[in-house]
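Enquirer: Multiple structures are listed underneath, in structure tokens.
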Structure 1
Amino acid sequence: MSIANNVKQVRRTIAEHQAGQNVTLIAVTKSVGPDVANALYEEGVRDFGENRPEGLLDKVEALPEDARIHFIGSLQTRKVRQVIEHVAAIHSLDRLSLAEEINKRADRVIDCFVQVNVSGEASKHGLEKEEVLPFIENCKQYPHIRIIGLMTMAPFTEEETVIRDTFRELRTLRDDMVAKSFEHAPCTELSMGMSNDYEIALEEGASFVRIGTILVQ
């Protein structure tokens, strides 16, 4: 495993496939220890993704202060208090009870992505597409929440058309939200794309990609 080569290759791919937008590389470190996370940091990575509070807190302790830790998994309401002071962003806002708890526990404005289940798969978390607008409107009551974008995961399939359509639908939905000009929800960002499909996500406008396996293998 060469972390340096992996990071270079992913950055090269991002440069080749991004559709004119600025892209943030989130290194998903949920399956590796602090040593690998620090090796990624040494290669210039500053954004890290964790899906459990325990892993997030471990990385906060191990990484330099300027590392930004993103919570990318389903967040239980009762766990919000453990992570809220440490997160750069939460990528899985999907219910009002979670929004209420984030607002209650935060002492600053928290950047959030609304998770959308574009594909409609029962195994995936997230709002249905038609639920997104009323949800965002309801979040106006929580001053500590700023919705900066939408997040989704594409189906795990070899069919590129299915993957591309999923990301394209999220982009269209994002554009609809931007047109509303909500002060509390600029909603300009798209968090989509993982190791197996991030090139397609980039071509469809992803501004945050969550890459794990191909960085740390």
Structure 2
Amino acid sequence: MSTVRAIAEQVRNALDYVRDAEIAQFTTEVSMSATAVAWHPLDRKGAFVESFGHPTIDQYATWLANGDYSALLYDGSLIQISYWVEEGDVSRHRLAYFPCPYDLDLDLLKQGTPVADIVESYRGSEAVLRSPMRFDFDHEAAGPRHPASHFTINGTSCRIACVAPLHVMRFLDFIFRQFHPQLHAAHRRFFATAHAQHIGRRSLGDGDYRQLHLAWDVHATATGGTIGR
């Protein structure tokens, strides 16, 4: 059984570590409502755009300026973590990673220059083609070509089925292992717990099993059934 409070504590503990261990430059405060866990923006000057399209550099710059993220990494990349809970189960999640679209001057970052200011100084210069990605879960939205749990990269039509909803530690382990391997290696003990973290039941449908999909071990107590199987 999952509760908003329990998930908020899991997210808070993970973010506290990456901030205190200086894996991330900054983390925002975890927000918690009756049904959702997300983040408190720092200075939201406009409405948050939860785009289901492919995010743009302008959207990245808005998120950065407003503090609309869970964690800001040292290279300017953003991590957004949000979960929804209904009747003791995770009903939805959106776990997103947006790489910085520019190769920023790391010396300026080390000197304490605000990342948003550095990014603005790069606007109009050559961007780096690094794709945003996210792990989404929505049991109610499951259907043909739309697995309940899926991984999206490069374009909105890409929905690679995943075996189950994703725990925040597994998400962070994936991001740092694949895109920040030196930091992952330096904090191996922290990430070593990720493989044992589970949240929610298996969610693959019959059609998902027949296609290429992402799988990991799902704890026996979290395998209460599958969709359409």
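No lab work stands behind these numbers, since they all come straight from the coordinates. Worth saying up front: this structure is predicted, and the values here are computed from it rather than measured. Cβ atoms are built from the backbone, for glycine too; each structure is taken alone.
Enquirer: Quick check: 0.65 is what I get for FRET efficiency 1/(1 + (r/R0)^6) of positions 156 and 188 (r between Cβ atoms, R0 = 30 Å, to 0.05), calculated from one of 1, 2. Which structure matches? Provide the component values of the computation, followed by the final result.
Expert: Numbers: 1: 0.65; 2: 0.30.
The structure behind it is 1.
Enquirer: Given a computed value of -11500 for helix-only ellipticity at 222 nm (-39500 (n - 2.57) for each DSSP H run of 4 or more, over all residues; to 500), which structure among 1, 2 does it belong to? Walk me through the numbers on the way to the answer.
Expert: Numbers: 1: -11500; 2: -8000.
Working through the options, I get structure 1.
Enquirer: Next question, about the same structure. Assuming 22 is relative contact order in percent (Cα under 8 Å, 6 or more apart) as calculated from a single structure, say which of 1, 2 it is.
Expert: Working: 1: 22; 2: 15.
Only one of 1, 2 returns 22 for relative contact order in percent (Cα under 8 Å, 6 or more apart), namely 1.
Enquirer: For structures 1, 2, which has the highest computed value of distance in nm of label points 7 Å out along Cα→Cβ at positions 108 and 132?
Expert: Working: 1: 2.8; 2: 2.2.
Largest value of distance in nm of label points 7 Å out along Cα→Cβ at positions 108 and 132: 1.
Enquirer: Between 1, 2, which one scores greatest on mean count of other Cβ atoms within 10 Å over residues 4-11? Write down the numbers at each step before the final one.
Expert: Values: 1: 15.4; 2: 18.0.
Evaluating mean count of other Cβ atoms within 10 Å over residues 4-11 on every structure, the highest lands on 2.
Enquirer: With distance in nm of label points 7 Å out along Cα→Cβ at positions 28 and 68 computed per structure, which member of 1, 2 shows the largest figure? Before the final figure, lay out each step's value.
Expert: Details: 1: 1.9; 2: 0.8.
Biggest value here belongs to 1.
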